[in-house]
Each structure stands twice: as C-alpha cells, then as structure tokens.
1. Ranked by distance in nm of label points 7 Å out along Cα→Cβ at positions 92 and 284, which of 1, 2 sits at the highest value?
2. Quick check: 3.9 is what I get for distance in nm of label points 7 Å out along Cα→Cβ at positions 180 and 292, calculated from one of 1, 2. Which structure matches?
3. Going by FRET efficiency 1/(1 + (r/R0)^6) of positions 132 and 204 (r between Cβ atoms, R0 = 30 Å, to 0.05), which of structures 1, 2 comes out largest?
4. For volume of the Cα convex hull per residue in Å³, for residues 68-243 alone, the calculated result is 131, so let me know which of 1, 2 that is.
5. Supply the structure label, taken from 1, 2, corresponding to distance in nm of label points 7 Å out along Cα→Cβ at positions 44 and 252 with the calculated value 2.7.
6. 1, 2: which one has helix-only ellipticity at 222 nm (-39500 (n - 2.57) for each DSSP H run of 4 or more, over all residues; to 500), as calculated, at -6000?
7. Here log10 I(q)/I(0) by the Debye sum over Cα atoms at q = 0.10 Å⁻¹ was calculated and came to -0.54; which of the structures 1, 2 was it taken from?
Structure 1
Amino acid sequence: MKHPYRIREIATRAGLSPATVDRVLHQRGGVRDSTVRQVHEAIAELDRSPPAGRTFAIDLVLPASRQLGTDARAALDAELPCLAPIAVRPRFHFIADPVPILDRLARSDSHGVVVLAPPTPEVADAVSRLEMPVVTLNVDLPVGKRIAHVGVDDFEAGATAAYLVEQWLHDRAGDVLVIDGPDAERRTAGFRSVLAPARRLRVVAGPDQVRATLAGTHTIRAVYAPRTGGSAEVVTAFEAEDRRYDVFVAHGLDEENLTLLRTQRLSAVLHQDLRTDLRHACRAILRAQGALPGPIRSHPAPVQVITPFNAPNF
C-alpha cells in the first residue's frame, strides 16, 4: 500500500520492527492478521497527527557545482523557518550522474525529491520508479513522472542573454567571448540560438584563459558568462590587456556580481530567485503528503534581468 510516511515512523508508532512493517506494506506475507491491523492503525494515527508533530525528509538531487550548492543551501536555510510549524529536513546530493542516487532514493525513507538533471530517458525512467512525489527544478521532465515543475529554463535564460547582447551591440561587428563552465551547456545552447549568425563565439573553459585569448584576437566586443562566479577575474584580464568590451552579461546575483553591476562593469546579470523556487518545490511536496492544504501547481519562473539601475541592496 502507498503511504506518505517513512517505514521507521510507522514502526515506531506501531511498536514493531521496520522489517515487519516493510513486509506488511509490500504484502509479502508471513505476518499475523493482528500485526497487519497494528500497521494500519499506526498509519491511521499518523493521518490524524498534526503536521507540526512530524519531520519531512526532502532530498535535493543537484549538479555537482560548488556555487549552486552554496546558493541552494542558503536559499533553503532562509526559507525553512517560513514553513513552520512543519519541520523539513533537507538532504543534499550534488552529483554528476543523478541516476544512481535516484535509484538509491527509491529505497529510502524520503518524503519527496527535488531534482535538477538533464531530461534524458535514463533520468526520466529513474524518476518514474520513485514512489514519493518528485518536483523538477529548472529542467522539466514529462508530465506524469513528476508532480510539479519550478524554476527558470536554462535554455531560455541563455537566449535572453543573447538578445541583450544583440540589442547592445546592434549592428556593430565583433565577436563574443563565452566563459564556459560546469552545467552551462543549455544556457550556451540557448545563447547560440539567438545570436546573429555572423557573430562568432570565442569559448574558453574558464576565466583564467581570458587574457591569453584576448592577446590572440582583437575582435572581441562582448562577454557572456553562463556560469556563476569568476566575473571579476574576467574584468581584471581585460584591464591587464588594456582592452574594453561593449557589453558583459553574467549569471548569478552574488556579492561579486553585485559589486561589478554597481560600478557598471557588468551590463546585466540574469538572476534566478532560487529561494522562491525551492519554496514552491517544498510546498508542492508537502501538499502531496497532505501536510499543507491547497492544490499542487507548477511554478515556472522567468529569468530576472538585473541592471546597475535595479540592483537590490542586500
């Protein structure tokens, strides 16, 4: 039988071992009728228990990115008090291949999963094997394999960046320097899809390669950083080569980018309100578990364009 409670939670309430509860829930036989009744009565008692008396374990499966890890933890730390009196215990999994951890979570005590992963058939199949509610973040999966989708589409964010670059450069010739990085493929693909065909991309693997690239070409007029972090190093490289750029679009509203925005060394920053996105994700899972009232809805969000004139003060 399906249920929104962890096996250990039911076992504690019923006064039985987790192994016995597992046998009852999966109808494996070998248990007395009175034991089956104990398990069902324990579940009924949990159904009547207020959510404030329970803790919900929510697993977040995210790409192995130091900056994303920092941002996600900070966003949830700020948001969890807003869910009180319901207690949520987040568990983070930062990995390159999400399939093994999704398969492991299928056998865990998780109450729900938030996943940011490529929409491959392998990922979709792994998600479909999960019995707990799943919310996709940024990259969506087919409807039916998840209960809701939240966040910003990275392809659209990259396309937005290219639109801004083209508006600023207008009809002026010049190449665009792209600072590549982990998990930037969809943003870069979106950027390429909108950029003028005659405009060439000069892609480097990181900020440390910018100065050598500038020394080898004098046609770069714009910069796009689909990754978060390293913008100040790029600016320093241009200054060291006594070069100027007409437009620089970056991602992520961290302290470094805020400083560069306020001094107008960045033209714009594309920002995702990760705190709001994770709030919607957690609330969708809690609604699916019956801990919160209301319908379960997706909340796809547009990327926010931050300029030197609307930069926040935090």
Structure 2
Amino acid sequence: MHNPPGAAFTDFELLPRDLAPYARGNTGIPYVHRFDSGRPGPHVLVNALTHGNEFCGMVAATHLLDTAVRPKVGTLTVSFANVEAYASFDRQDPFKSRMLVHNLNRVWSKQWLEGGEDSPELRRARELRPVAAAADHILDIHSTAQTVDPFWVYPGRTANARAALAIGVPGIHLVMPKGMGTGTPLIEHGRHGEANFDGVALVAECGQHFARASGELATEVALRFLAHFGLIDADPAWQAPGPQRRYELITAVLVKTPEARFARPVIGMETFAAGELIAIDGSEEVRAPCNDCTIFMPIRVAIPGRELVYLTRPLSST
C-alpha cells in the first residue's frame, strides 16, 4: 500500500482550527447554521467534515460563515458533520480521525438510521437527518488521502450530471449509475436517492487532506455551487471551466483480507488494460474488467469490509 501504516506524514499545510465559535449554530442542532433570504428559491446545503480529517470542507464552511455569505434567494444551510472525529485529530496518526466507529458517509439508509446500533457517527447522522431531508440541493465536501486531481462523485441522475457539468470545477467526474453500492452516502439519502427526483446532490473531492490547495478549491466549489443555483452572484474573476473527463463506476471492490495489496504502487486514476492485474486479496485476483479501466480511491490500509478500490470505465468527455 502507498504510504503504509507507521509511515510518518509530515507535509501538513492544512490543519484543524477551533470550531467552538460555530458550535451553537442557529437551528437547535449543534454546528448547523441556516440563513433564509425570505425570497422564493431553492434550499441549498453545504456540508463539511463528513470525515473528520478532511479539512477542506471546514475551510469552505468557515469561509461562508466568517464572510457572512447570505443567499439573495432561497435558503442556505451550512453544517459541520463529524465534529467528534475532527476533534480527535492527532498529527502522529493523521488518517485515524476519518471516523471513530462508523463511516458517516455509508449510514444514510433507513436500516442504519432507524436500527438499534449506536456510535458517535450514527448519533450525528440521526441528528442531521432533518437537515439533509430539508435540502433541495446538497454539496458534500471531501478530500482524498493521496495527491490526485480533484473530482466530483455523484449518482447518475440527469440533474446531478447537468449541474456538475455546468459548474465545471472540478473537471473530473465519477458517475455512479446505480449508486455507491457499498452503503448509503449522504448524497443518496431520502429523496436524493430516488431516480425521479430533480434535486442535485454532489460530492466534491477537492484534493489531498492536508494540502492548502484543497481548502482553496473547496471554497471556490462551494461558492460556484451557490452561484449555480442563484443564491449568490458568480465571481467575474473565476476562470472558465476547462475540458471535462467523465468516468462511470463499474464496481467497488471490497477488502476481504488484511493482506490485500496492489500489483503495483497506485495513488488513484491509474489506467489498466482489460484483464490486467490490479490487486491481490488473499487467493483472489482483482483484474481490470475492461480496457482503459481507471481506478479511483485505492485504499491506504487494507481493512476487511472497506472499499479496496473503485473500478471505472471512461464516458464521453466534453
């Protein structure tokens, strides 16, 4: 695995800041802030810190609050999600604070939210459930363990694709035609998981967790998202989006054994020929199911039950 357990990580350009000033919020739900313009328009949710060590969303959310961004139409909600995991961050083990018990981005199904299990993540998801349900459009801001180009992730509904292409930044799209398939993420919760719903729900993977540029991009993406739906004016200084590259998820491969390893060093977005060996997991080989198979988000540490890697094929680009 790239950057294996025990390997020191020292390149911290982006670190946590104290979120205590944002704790009270104004909705009765901690760390949730809502601003209603009083004029008709969509309700847009910008969500940060679904994973506790993905600081770029924190940068974007605090920017919106610190600079008093207010919607000229509709409603804006800004939320900080897994604040408990965020508070556990330790520079000596910077990837551990991604989550405490459960992956907060896999538990947004009725089964999990109304089930009998308990954890900090499940308690927070249950607390945030009405926040997600109220939003017409959702931007969930994330980052990546490895240094790869930023990209969108979204279920393959027309409304999602249309919005991501129009916003244009990031310029890479991971499209999930049948959803994630390994749990229910925030962007598939409730009506956003229904095929005929015309609201938009996108994940923006904005760069490496601890890179300053990821926070800068997250802020720009959040503002562009709000401008796309008319809540704020577009910034004339924004550069026009470049060409778009789109990939369709074929499958998410799950880890079966702690010995799972890749056939060669990978960080994500490497391309494999049909039949080429990608990884070995115990006695099982993971091979590319098609030509030009591009991998996304290869896991750093092999933990059984988690996603080992996402296998994709290219879609038409623009």
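Bear in mind these aren't lab numbers, they're just calculated from the coordinates by the rules spelled out. Predicted model, so just to flag it, every value in this text is computed and none were measured. Cβ atoms are built from the backbone, for glycine too; each structure is taken alone.
1. 2
2. 1
3. Between 1, 2, the highest calculated value is found for 2.
4. Values: 1: 144; 2: 131.
The value was obtained from structure 2.
5. Answer for the origin of the read-out: 2.
6. Values: 1: -12000; 2: -6000.
Of the structures listed, the value fits 2.
7. The read-out was computed on structure 2.
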